[in-house]
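I've put the structures underneath this note.
Rule-based calculations on the coordinates, nothing more; no lab input. Note that the structure is predicted; figures quoted are calculated from it, not measured. Cβ atoms are built from the backbone, for glycine too; each structure is taken alone.
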Structure P
Amino acid sequence: MAHARVVGAGHFIPKRVITNERIAKAIPGWSAERIEEKTGIRERRFLWDFDGEGVAIAPPQDDRVYPANNSDMCEVAAREALQMAQLSPSSVDALLMVTCTPDELNFSHDAMQLHQRLGMRRDAYAMVLDDGCGGTPYVIDLARKMLEAGALRTVLVVASAFTSPLVNRRAYTAELAPAPGVKGLSGYLSMYVFGDGAGAVVLRGDDGLNGRLIASTAYNSYEELVLRRGGGALRHMHQGRASDAELAFIVDGQKVARSYPEVMGRCLNAVLDEGRCLAADVDRFYFHQPNKRVLASFAEHQGLDPDKVAVNVDRYGNISAAGMLVLLSEDLRSGAVQFGAGQLAVIAAVGANVHAGAQLIVL
C-alpha cells in the first residue's frame, strides 16, 4: 500500500510591509495600538499598495512587475516546492489550489493558469477550491486518500491569500448584519488581520518514510465565521443587489474566538490519537493563525510548549489557507525541521464556514 508523504514545500511572501499605523489610517476603526493589543499583529505584507483614500492601487499590467497577482504568487511557491521535492511539473498528476481570493472567480482560472505556466501534462487535473483557512488540511486529507488508493501518484497543493486588491475604505467600514435583528459587523477587522502570501506542498504516494502522513483528519461544521455575501448569482455587484459591506470579507471575531479552540482541539486530538502519540511528542506545530492572541491562547489551553508553535502572523498577518504551508516551508529552509530527522510535525486549521482538518507528519 502506498503512503502519502510530504516531499517538498515552498512559499512566497511579499516584501511590502504595511504597518498598523498605515492600515488604521486607510481603514478607520481601531487605532494602531488597539490593533496590536487585540490581535498581536504589528504589521502585514501586501503585494499591492493603496492610496491615501484607502483604495488599492493595481500595478502596471505588463511583464515588468512580477509577482503582481495571485497566480504569480502561487507560481513562485509551487516552483519552490517542486524544486525541494526534486520533481518536474510533468510528474504532477493533480494541482489543487485552495484560495478564496483568485485573480478571476470562475472556471478554476488561477489553477489553469498555473497548470499552463508550469508545463504540466494535459491529462493532469487542475482545480481551484474556493476555501479559506481550514481548506488546506481539508484538501490535503482528500489528496491523501487519492494517493493511498493508488489513483494518483503526485499531488501539488497550493494555497494563497490575496488581500491587498480588496482594500477599500467604503466597503470595509460599512456594516453587515449576520442575520435579521442581529447587531451588524464591520469589515475593518478583516483589513487589520489579513495579508498576502502563498504556500505549496508536494505530496507523493509511495513506500518512502520521510514526510509520511501517519494520521490525517477532515471535519465539517456549519458556523459562518467569515461573511462575504456579494458576488454570486443572488447578489450581483452590477445589478444593485449587493451592498458595499456584502462585497467585503467580514470576520465575526467573537465566533472565531469561541469556535477556534473547540474545533482545533478536536482536530488535534484526532490525529494524535490516530498516531498514538501525545502532544508532548510533537516537535513542531503549524496551526492556522487567526491572530497572535487567539493562537497563543489555544496553545496555552492545550498545554503546548510555545517554542514548538511556529508563528509569523505578527509580521505577515493572517494569510488564510497559505499560513500553515508558509510556516512549514520557512522551517524546512531554515533547518528548524528536516526531512529524515524523524521529527513529528502537526498541521491543523479551521476557518470560514467551516472546513477543518489536521495532519500528523513524521519528517
Structure Q
Amino acid sequence: MRLPLLFPMVAITMSFGVASTVIANPLDRARTQRGALPVPAAASNPAKGGSIPDQGVHNAVHAAHQKQIVFTRRDTSIGDIAESDIVRDFTLGEAMFFRVFMEHSAVNAIAAANALPARQVYADGVFYTARFTIDGQSFDTGIFPWGNRQSHETWTTWRGQFVNLSPTGRVPGSDAFLEMLSRATSAGLLKPGRHAVKMELIAKTNTEKSGPIEAGVVAAGDFNLTVPAGVFKPSNPHLCGPVRGTAGTAALEAQAFSHARKFWDWPELTLTKAIAVGNQWTVERNELTGIPIERYTDVAILARGAKYCTSHTHKFTEKYLGGGSFGSGGISVNFTPGYVPCACLG
C-alpha cells in the first residue's frame, strides 16, 4: 500500500494555486491548518478547577533564573547546566544554545492568563512565538510546534538551539532564529558589528471558536551578537541552509524548480532556485509484490521577498518506469516551511 508523504507536527498541506486562504507567513499557514483541528472552545465564564500539577522549580539554577531565557555555548540537560555555562556574548556562526526557565508550565500559564481551568486548555496545540528586539525593532517569529500534552502540561523548563554545529536531532529554536535573521537583515539590521538582542517567548494554543489564546511572555533574556562581515555565504549550512546532498544533481534541481514555477502561489515571494538537499532516495514498494512504486528525496525551494526569504523543504518524487529506472519527477504539495537570510541567496 502506498504511504502518503506527510510531515508530522510541522508540515503544511497546501494546494499550489488553489489555496482557500491567502496567508503570507509560512508558519501562519501551519498554525491555521493546526487551528482547524477539533479543539476545545474557550469557556465564556471562568470555571473552577485550578491548575495542573507541574514540575515546578528543578534546581538552584532554575530558581535563580525563573521566567528567564539563558544562553549557552553547548547543549545542556536540566541536571547538567551550571551558572558557569551561561554566557551573553556570541559571534554569529558559532554554536548557540538556550534554556527556558518558566514559572509555570505552558498550559498553566495560558489557563491563568485567560481565567480558564487548566484542563480546558488544548495542551496538544501549544506552540511558542519568539519575539526578538534589535535596535528598537521587534520581530515575532515562530517556533515549529513540538512536544505533547504531557510536556506542555508539566514542563517548566526546556532547551533550545540557534546554531548547532553538530546536530543529532531536531531541537526547537533554529527555525525562529533563521526567521529573525531573515527579517532583521532584510530590514537593514544586523550589519557587521556588535548588537544587543532581546528574546521573549510567548506561549499560545488554539481554540475551536475563539482563535489562538496566549499566556503572554513566559520567559525573556538578552544576549550580544557580533556579526562578522561576509558571514552569510551559501556554503555555510548553519546560517544559509543545507547544500546539495549526495542524491542531488543539477538536472533534479532544474526539474524541481520548473515544477515549482508552475504552481507557485506566493505573490510576495519570487522563486530563486532549488537545491537537492537529500542524501539518499527512499523507495516505496508495493507491500504485496515488492515492486517499486516511486522514490523520493528532499529538495529545498528558495524564494526572495522584500521582508524575508524562505527555504521550503519538499519531497521530490519520481515514478517507477520499470526496468530499474525512475522518471517524470515533481515536488510534493506537502512541505516543511523555513526561512533563510536573503544574503544567502547570492
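Quick notes
- Entry that produces -9000 once helix-only ellipticity at 222 nm (-39500 (n - 2.57) for each DSSP H run of 4 or more, over all residues; to 500) is calculated, selected from P, Q: P
- Which of P, Q yields 20.4 [Kirkwood radius over Cα pairs in Å, calculated]: P
- If P(r) over Cα pairs in 10 Å bins from 0, in percent, for residues 111-150 alone is computed and equals 25, 43, 32, the structure in P, Q: P
- Largest in FRET efficiency 1/(1 + (r/R0)^6) of positions 95 and 279 (r between Cβ atoms, R0 = 35 Å, to 0.05) among the labelled structures P, Q is structure Q.
- Parent structure of the calculated result 14.1, given that mean count of other Cβ atoms within 10 Å over residues 119-126 is the read-out and P, Q the choices: P
- Comparing relative contact order in percent (Cα under 8 Å, 6 or more apart) across structures P, Q, the highest value is found for P.
- For 18.0 (mean count of other Cβ atoms within 10 Å over residues 87-94, calculated) the corresponding structure among P, Q: P
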